[in-house]
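No value in this document is a laboratory result; all are computed from the given coordinates. Values in this document were obtained by computation on a predicted structure and should not be read as measured data. Cβ atoms are built from the backbone, for glycine too; each structure is taken alone.
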Structure I
Amino acid sequence: MDQKLEESMSLVKPEVSDLTWVQKISVLIGITGLFILVLALFNYQFPYKKLVLFTSLGAITLGTVLFSNNLYLNKSKGIKNNGVWFKSISSRGVLGWITGIVLTLFYIILYFFPTFLGQGINGNANTGLIALFDPLSIFLNGNQASQWFVYGALYTLGILIFGYKFILKYRHNRYQQLRTGSVMFFQLSFAFLIPELMSKLNSDTFSLPYYDLKSIWPLNYNNFEKYRIDEFISAGNIGLTLLFFGVISIFIITPILTYKYGKRWYCSWVCGCGALAETVGDSFRQLSDKRQVAWTIERWVIHSVLVFVILMTTAVIYSYLGNDTSKYWVTKEVFLALVGGFLSIIFVLTMIFKRKELGKDALYGSIGYFIIVISLILFHFINTRTSLFLFKPETLRTTYGFIIGSMFSGVIGTGFYPIFGNRVWCRFGCPMAAILGFQQRLFSKFRITTNGGQCISCGNCSTYCEMGIDVRSYAQKGENIVRSSCVGCGICSAVCPRGVLKLENVNVKGRINVQGVLLGDDIDLIDLSKR
């Protein structure tokens, strides 16, 4: 059979392969499913919603699966990132910008204008896109759909179908298959199905709060608000168990797992934000900014968000405590003292025993610590003697919810995948990533070891690092990679053609080796000869 020869042999602008006829049919099937959702968005009234919804989601799934099978199963196993810089959608081309704008607009409408999606107001029936999901919502939780149910359903579907595509793409790497299967499982069960079924169990005498079991503070930043605490308590033993589980997750489970496996146990194996980034956002991982200025901005911004969420949560809990010791186990003043004391212990121990491991980040930690402590003092002083608007807990909560919870994590974090890469939120804004990164840097067993003698400086590892780490600079020197921002996705190892990089959990001692291999510009040979 005659094969089509590539007309161009240029390394600068190679010919991008055309879609096969199977891929074209797959795209058509998928677009048909999306078109049904668009028709519903524009309030087209479908007579058989169950059938139409099943047809739409089924077409999207079938199109993606057929496309992925034809794209990867007809080729040998191995690195499959061909032509990413020559495709418009994955190189900030026209299609990339259009996709980014559409996603951003969708998130803005979802968060702030749900009525445009058909959300019913004051008990009225849904219309449009949200009404199309009513049958599925009623089946799972017994109620008509909301904009968050629609979002959760589409979010989960995206992770499942693009997770399948990801598994085929990296089927040469067992680690990638396992962790992708893990995030697919946790998103489908813990983040989507279980909370919906929990809602279905609610009645007039028993009510469980809608709760994503894998969402830990500070991601689930409203979990300690008074109305949530009341919901947990009113649910009896089950609610108290969930509340207790949320507390021990912060102070016991998270540090232990991070010590053993690094932050990857959550960021790359459990977290829904990371799951979407790794699956749906996989085509955009090479767009992450690798410049030094981006790293500087990253450290300032993410630690600022962490300071913000600590102050906000403290203020919210403080607001529903009192000063009467006969009514409250912990009074307002005692609570602030406990928070300040706990942070002071962590700060002092870190500066004494782990300052060397932190390096320059010790400065950021010091600044953050002093901002929090001074803010706690000012907060108590102002709220007991004045009514200054900026220090009201509700103001802090709504401000955080709007800027961080909505605009950053949703609109920017996901809508800007095709522009800034797939881990914008995880890298610059996620307070959970900041806490886990702090723990990973200080006392985790996890590191990525490198064999500098085998590195050919191809740059694949740095190019496809979604967190913007210049992995090649470590590999060239044979240095272990121990970075707070590293989520342990392992893509750097998966795309390395020489097997230079290896993810390991060994021991804490000796994992930071600043000079694994001596290079000519690392040493003064004359000075060395005098020793």
Structure II
Amino acid sequence: MAKEVNNSVQNGKDKGEFMEEVDFASMLEESFKETDNEVTVDGVIVEIRDDVVLVDVGKKSEGRLYTSEITDKDGNLAFKAGDKIKVVVTGYRNEKPIVSHKKAIKKEKIKAFIENFNEEDSAPFYVKIIGKNRGGLIAENSDGIEFFIPRSHIAARDPQALVGKNAKVSILKIDKENESIVVSRKKPLDEERKKRKDIIQELIEKNEAIEGIVRKITTYGMFVDVGGVDGLVHYSEISYKGPVNPGTFYKEGDKVLVKAINYDKDKKHLSLSVKGAQPDPWQEIEDQLEVKDVIQVTVSNIEPYGAFVDLGNDVEGFLHISEISWDKNIKHPKDYISEGEQINVEVVEIDLKNRRLRVSLKNILPKPFEEFLKKCKVGDVVKGAITTLTNFGTFVKIGNVEGLLHNEDASWDKNAKCKDLFKEKDEIEVKIIKIDAETEKISLSSKELQESPIQKYAKKHSNGDIVKGKILEIKDFGLFVELDDGVDALIRKEDFGLEQNELKVGDEIEAAIAFIDEKKNRIRLSVKRLSKLKEREALNELNKDDKMTLGDILKDQLK
């Protein structure tokens, strides 16, 4: 053996490689020890019993063969006494040969396999691991041919776990003398690893699109076979629109163009991209699209806060709910648009850095305020529906615009509030009292369509009438006097005939009506005028009564 080692080292072999060969040879030799007695012979069936068949194999005693070996699945015997039969002497029990017909058939198959074996045409094939011995594993192919896998070529931490499973193997050695075939599970695995490594390296280096086949679809992406190597296309790498469900676009077996984007050597994980194999549509947008452009899109998905629209080139834009309609009270986009519908929109924002595109539908629709100005003006009486009630008033929808009806313009009752007078969706009649075109605000009034307290008061009173009232408020410029329920009047400072300082809130005061302005809902009173009227009355009385002197009249006035 020492001489053998020296010769091998001299021939350039590494000592470790040589020891591996020695170890392999010893294991193979050990595996054959179990079959030293397995010699194939032609025997003759002497007698067939229930469980045992006696076979003359040229020994002192007949060989014992289990009857089940020559019985088919229906229980029929394939041989009869006197028939020739090939058997293998597997051993001896009490100096009587133990023989096997099935093993003889297997050995015949092995012999035929060896004779027909062509090393140049040899390719990996699949076998089933059927057992284990001290040297390695025993395997069998679909034709019942047995193979031996030595320990060093099992390529598994727990060889016992492979028993009962299929394995891909390659021919390692053919032993014609012992009629045995040694195979390797490690060899095809190494070849596949190398092939995988070469394919991955080529994919990464070339950075080109390659056609693959979809092998499996999951919730997080899909596995694609590219030349015998499976890579993962994450669901975020399928479309430029963003993360999508791969099952929506592909099914297993589909062909798809992909590009390798990353390889994790530690995890042996190849990452692929479908969108990376396509032209970047955002580049097209940068070159061809501008803000204010009107484009046709398809509504692809609707959410409560807006809708996503497909531009038709793997790019989606976002249509916010506030950009769908001029109606400020829009509840849900589905009330205005539907999925699959083609609509025209205006581009309002292009964010190439973050790959975001915002569009507007309302911008290409007629502006409601402009339509309103064409049809309505200040002074018009129109009908509208209550939309929103607030503490300061209510909003009334007139066509496609809203006007504000303030509390003070809703009723002649100063204490009345809109939320007490109306409820949402009520239809009311209002008068347009102001239009602010710059701020697009509309002021409304409902009280101007009602008879005011002053108008009612004017039916019973006129200029020059002498009236009494209670002082409500004292100002520098005059007094406010309550004449009736809801009817107030003003006495200017210059219309007093006495000192204002002598009066206080709550005092009763008498004055003459100077004028009633029903349009502006105002009444002016005058104490001076009252004095003049009384003087005139006094003079009239004097003219009627000749006995009364001027001194008498003045005396009465001074009392």
Structure III
Amino acid sequence: MLVNLITVAVVTGFQKEVRDKVIGFGAHAVVTKSGEASIFESDPILKNQSFYPSLELSNQVVHIQAVAYKPALLQSDADGNSAQEIQGIMMKGVDERYDWSFFKQHLVSGRVPNIQQDTISDEIIISKKIAKDLNYKVGDEARTFFVKNKPIKKMFQIVGIFETGLEDFDREMVLGDIRQIQKLNDWGIQASIVVSDTLVNGHLIVEGEVIGGNGNYRYDWGRGYENYKGFTFFPKKDTVIRLIASDYWMYLDENGEQTSVPDTAYLKVTISGDKASLFPYDLDSDHKIAKKYLDEKGYQFEIFAGPKKINFQKIDGKGSFQKYVGAFEFTLRDWNLLQNDVKFLKKQIQFQQPNGEDLRVTSIVDSQSDIFVWLGFLDINVYIILVLMIIIGVINMGSALLVMILVKTNFIGMMKALGAKNWSIRKIFLYQAGFLILRGMFWGNLIGIGLCLLQKYFHIIKLNPEVYYLNAVPIDINIFSILILNFATLIVCLLALIIPSYVITRISPVKAIRFN
């Protein structure tokens, strides 16, 4: 009983803890673009979906959250004692709806990033292993390099450190604001309007600047999409210039092809002084237009042309990158109904896409198949151990019953001589054997549960997380499982003892009474 209890508690605890940690880094189910091999390399999908977040109202779904991923390199700070270290990581971008309960449970120090809807956050949370390898602590700034056409360096502030014991994930996972990832992945586009530093025939040049998308841009200055990115401009009155920019593959009219969501930028022009003045624009020493900037970022500036002063105010587009995500993660209500719930999600999502996107639903069991296949093999070990222990118990109790029958042979003969039936005598010995089984089960439960509680709360036996995914032997004490195990053990052992008790029917009363 002791061995069986510990076996079930350890294996179910191991399966549950590893499963919960893998799900904590991901989710029960994930929606990505169809055809993608991995969520870490998926193409973007529109955030505005019919199921997001309305499916949270269903009985199967608890929570839906949008995420995005981007590989990067973290670089340690240089000091006089050691060289700078570099470590590859996977940056996971999350938004203000993200459920931080898993990482709050495993926080070692600090807090989780504060991600708000109106501002882009540069806060990140890293694992204790990454912090140890790169000598980081809470409050440090992490140099992070992202690979694009040319490397991009960003500085992120470390606000929290977690440790889950799941070595493969702790080694590479870093979490931050999803908008950082959306911009770095060039999902969608961002438009702005600039005034060139040079003149053409005495006229200003107004141009559109666009980043993101596929790099093949079209511009709408009020007459529909065209290839021209700019035009000459002679300001005579107050006006607002508007630009709608998008990318395209072949057709300027946007027919027959899927493109990025357009972005809109504005340039507000205000003139004071002699609006009709034809004076040439003031130039600097490099013969470029002299601009007097009125703010630090250069969004507002002035240009002078004799008595005429022209004030420009740039209003850049917000960018359509926020309209795209890498995937949607679904937290489901019941792990035991995972496959049925995933089928429900497939029906709700894959066949109801009015925008034409081909989406795929993948369960955590499929995306992390190596881990879950390995966990499934542990069930075979449990069954083997339980069967062996019960067989050993049956053999031991059978031997004990035969010894009791041998010792009480005179008693059996006297009972038969007094007219007792064979089954009545057998029941006496079966009751006695049952008492011994119950006493053994009591001590087995007491010692087994006691050892499990010691391991559960004090983590006496440690594990190598690089091999077992955990840093200590996990324990899951389930009252229902313990009751089932006790009941099954008692019934199987008693039923198995019916056969040895058959020996009583072969005992002759005359020989038994004379037996010494």
Note to self: Say we calculate relative contact order in percent (Cα under 8 Å, 6 or more apart) for every structure; which of I, II, III gives the highest result?
What the structure shows: III
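If helix-only ellipticity at 222 nm (-39500 (n - 2.57) for each DSSP H run of 4 or more, over all residues; to 500) computes to -6500, which of I, II, III did it come from? Present the calculation step by step, with values, prior to reporting the outcome.
On the way: I: -17000; II: -6500; III: -11000.
Only one of I, II, III returns -6500 for helix-only ellipticity at 222 nm (-39500 (n - 2.57) for each DSSP H run of 4 or more, over all residues; to 500), namely II.
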Check: Which of the displayed structures (I, II, III) returns the greatest value of distance in nm of label points 7 Å out along Cα→Cβ at positions 45 and 101 on calculation?
Finding: I
Check: Upon calculation of volume of the Cα convex hull per residue in Å³ from the atomic coordinates, which of the structures I, II, III produces 359?
Finding: II
